[in-house]
Structures are given as C-alpha cells and as structure tokens.
Structure P
Amino acid sequence: MPRASATQHELARLELLAGLPGETLVKLAKQMEREEVAAGTTIVREGEPGDRFYALFAGMLSVSWSAMGRRDVLRPGDYFGEVALAMDVPRTATVTAITPAVIASCDRATFDEFLRPLFADD
C-alpha cells in the first residue's frame, strides 16, 4: 500500500506552521507520512528514543508523563515529539489515541530542515 503524504492544507491549519511560505509547506507535506490510528494505539512511549515529529489532524490523543503523574489531551492542530528531536533526549511522555485519529509524522532529517528553526530560542 503506498504511503500517504500530508497535504499543504492540513499543515497550514497547524498554528506552528501557519507562518511558513506555501512552497515550504508543499515540500514539508511531501515528507510527512500521514496515517490513521485506532483508539487505544500508543504512538510514542516515554523513555524510548525519539526519531519522529508528529502533527495531529483529527481525533484526540492522551499525553501522560509518569514522573509528574500528569495527563493532558491533544486536539487537532496540536503537535508532539519536538522535545526529543530538538533536545536529543528520549521521549518525555507517552502519547496514546483516545479516539480514532489522523496523524502525520516526519523523520529527524526533515524536522531539522524545516521545523527545528521554529523551535530555536528567540
């Protein structure tokens, strides 16, 4: 089955990416792998190496931090995975689908090229 790419339109709805030029979004979209995940699926696990950045297009995800005993909910337009990539540390949280969800992700090289500058210290 061919892998699906994210679309420029989907990426433009993410506040983080809204300021990027259209041609940059087109290039980034081609590098982002779009997938549907079932409710209950763990997408990233705390403590594991982080090698992908994720954006949430549809559905709701639960984020939990064992050290803090804290939970949070991600909604469409949110993203995750940037901490492990930007700081080169293991995953800092576990993210699990609460509902069926649509996510897109990219690898470290794509993150470094297009997204890391968005997380640079001002």
Structure Q
Amino acid sequence: MVAWKCNPDGARTKEGLVTYRFGTSLYYANASRLLEDVTALVAHGGPLRWLVIDCAAIGDVDYTASAVLVKVVERAHQRNVRLVFSSILSPVRQQLDCYGISKALGQDAYFDTPGQALEAFHSTVS
C-alpha cells in the first residue's frame, strides 16, 4: 500500500506506510468513524507496516473517543502495524497520556510532523 504524499503536486511515497489525517477533534459522535477508517486501512491493500495518524486538526479527545483510540491501538497491534501520531497538540498529548494511550503506543510513537514520521520509517527499512 502506497499512500504517503507530501503535497498534491509531487508525491513522496513509501511502500508499507500510510499517513491518515482525521480532520476534527475526536468525540463521542465521530470516534467510531476513526475506528472504521483505521480498520479499512490496515485490512486492505499491500502489507502495511506503519500507520501515521496526523493529529494536526485534533484539538480535543473526549472519554468516549479515548476508548475508541484504545481499540484503534489494539486493531493496529493485531495486524502487526506500528501506530504513531504526528502533529499532536500538547493538550491533546496530555489527554492521551491521562487515558493511557501513550503508554500503549510507547513514548517513541510521537513525531512533530508527518515528514519526521516518514524519516523514522525510512530508518527502519533501510
């Protein structure tokens, strides 16, 4: 599965990596959509090794959404996919820490930008 693009004009792709951007805060009414999307991404296409969730648009995660994120982490781990987050706001990171999601992911699962996540991915396949 090839799905990483740095911009619409010039593609920069890498087999085994998908960057997914959720376009709003996560709360009870839309959290199931994230789980559906992640399930589809890890189940289709070529072998997926890393899933990067770009969190730039996520300004809050409520309790219900945190329970869904736990399921997202589990789903990725079941498929042997490394789940990482990029562009996460500090208050959202604190919420994920409190909900135990950071512990489930590991502290090295956060990147400042999707590009940094891509560089880390490259270092694991080189």
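Summary table
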{"item": "Entry that produces 28, 53, 17, 1 once P(r) over Cα pairs in 10 Å bins from 0, in percent, for residues 15-54 alone is calculated, selected from P, Q", "result": "Q"}
{"item": "Which entry (P, Q) yields the derived value -4500 for helix-only ellipticity at 222 nm (-39500 (n - 2.57) for each DSSP H run of 4 or more, over all residues; to 500)", "result": "P"}
{"item": "Origin of the derived value 24 (relative contact order in percent (Cα under 8 Å, 6 or more apart); candidates P, Q)", "result": "Q"}
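Only the coordinates and a few stated rules stand behind these numbers; no lab work does. Just so it is clear, the model here is predicted, and its values are computed rather than measured.
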